[in-house]
Structure 1
Amino acid sequence: MAKRGTSLNKRFDNLDSKIVNWMKKEGHLFLRYSLAVIFIWFGILKPLGFSPALDLVTKTVYWFPPETFVPILGWWEVIIGICLLYKPLIRLGIFLMAIQMAGTFLPLILLPEIVYTNGNPFYLTLEGQYIIKNLVIIGAAMVIGSHARD
């Protein structure tokens with residue numbers, strides 16, 4: 001009976017190894033393309049006037065006219081996405097993303113009444129959660145950038 005358990009363990013280990021190797025081989029490209037899709041999709045919504053973040057962007061960057069700034073931001077994001085699709089432009093895309101990402105965190109400082117519930121930084125509103133999720137995007141960009149020389 002111990003033999004059967006050992007055989008099952010070996011088969012599981014073999015399958016696990018194949019899955020891990022597949023993820024290692026394909027994961028980086030999937031991450032890069034996923035991030036590109038997100039930036040292109042979310043970006044194009046801005047100049048079309050369909051972005052759910054429109055109000056947040058307008059209130060955050062109140063010193064620029066929204067009819068000018070929002071489309072520029074949207075096209076900026078589309079360019080980031082396109083850069084991520086074309087390997088020679090990855091560094092440029094990550095540079096543009098770093099600038100854009102810095103701006104995405106401004107509401108945490110400028111608009112606490114919108115991003116925090118009752119002013120408590122541990123209780124995020126939906127807008128606050130939308131902003132904090134950018135930490136994952138920054139992490140993804142770091143992984144993608146770490147392979148820029150491959």
Structure 2
Amino acid sequence: MEALSHINDEGKASMVNVGHKPIQKRTAKAKGFIKLEEATVELITQNEMKKGDVITVAELAGIQAAKQTPYLIPLCHNLLLSKIEVKCHLRDNGVEVFTMVQCQGQTGVEMEALTAASVALLTIYDMCKAVDKNMVLEAVQLIEKTKEN
């Protein structure tokens with residue numbers, strides 16, 4: 001088993017030094033799902049939710065969250081993100097969220113992609129909680145992580 005990268009010689013949490021790494025194009029993709037009642041999906045489809053356009057607000061919240069990741073996750077590096085995409089797709093039983101984050105940097109952007117997906121899902125939850133008491137957030141996961149010279 002490999003040693004944890006965020007633990008120093010004294011066993012304390014520590015931010016990893018990435019200063020020696022080359023600057024590369026870094027991309028990460030994540031996804032997640034929120035299970036909703038059929039009636040809730042219909043309200044979102046018809047844009048009849050009292051709080052407004054659920055899909056647009058969730059996508060914007062995900063973008064905003066990706067940019068705020070180093071302020072939410074203590075040991076994340078502050079990265080200059082070059083692209084963030086958050087796409088929400090209505091399904092019969094909920095909403096599937098896909099995110100993609102890119103930067104030119106010395107460390108990956110998987111935490112930003114996962115944060116974007118998580119906050120987009122939480123935004124959907126917040127906007128629908130008055131009408132759906134059975135929502136379940138499921139399977140937030142990293143689906144791809146790449147780096148290129």
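helix-only ellipticity at 222 nm (-39500 (n - 2.57) for each DSSP H run of 4 or more, over all residues; to 500) was computed and gave -25500; which structure, 1, 2, did it come from? So the calculation was done on 1. Once relative contact order in percent (Cα under 8 Å, 6 or more apart) is computed for every structure in 1, 2, the highest value turns out to be that of 2.
State the single structure among 1, 2 that was used to calculate FRET efficiency 1/(1 + (r/R0)^6) of positions 15 and 127 (r between Cβ atoms, R0 = 30 Å, to 0.05), giving 0.10. Please report the intermediate quantities before stating the final value.
Values: 1: 0.10; 2: 0.30.
Answer by label: 1.
To test your reading of the models, identify which of 1, 2 gives 0.95 for FRET efficiency 1/(1 + (r/R0)^6) of positions 55 and 103 (r between Cβ atoms, R0 = 25 Å, to 0.05) when calculated. The correct label is 1.
Each reported figure results from applying straightforward, stated rules to the coordinates on display, with no laboratory input. Remember, it's a predicted structure, so these values are computed and weren't measured experimentally. Cβ atoms are built from the backbone, for glycine too; each structure is taken alone.
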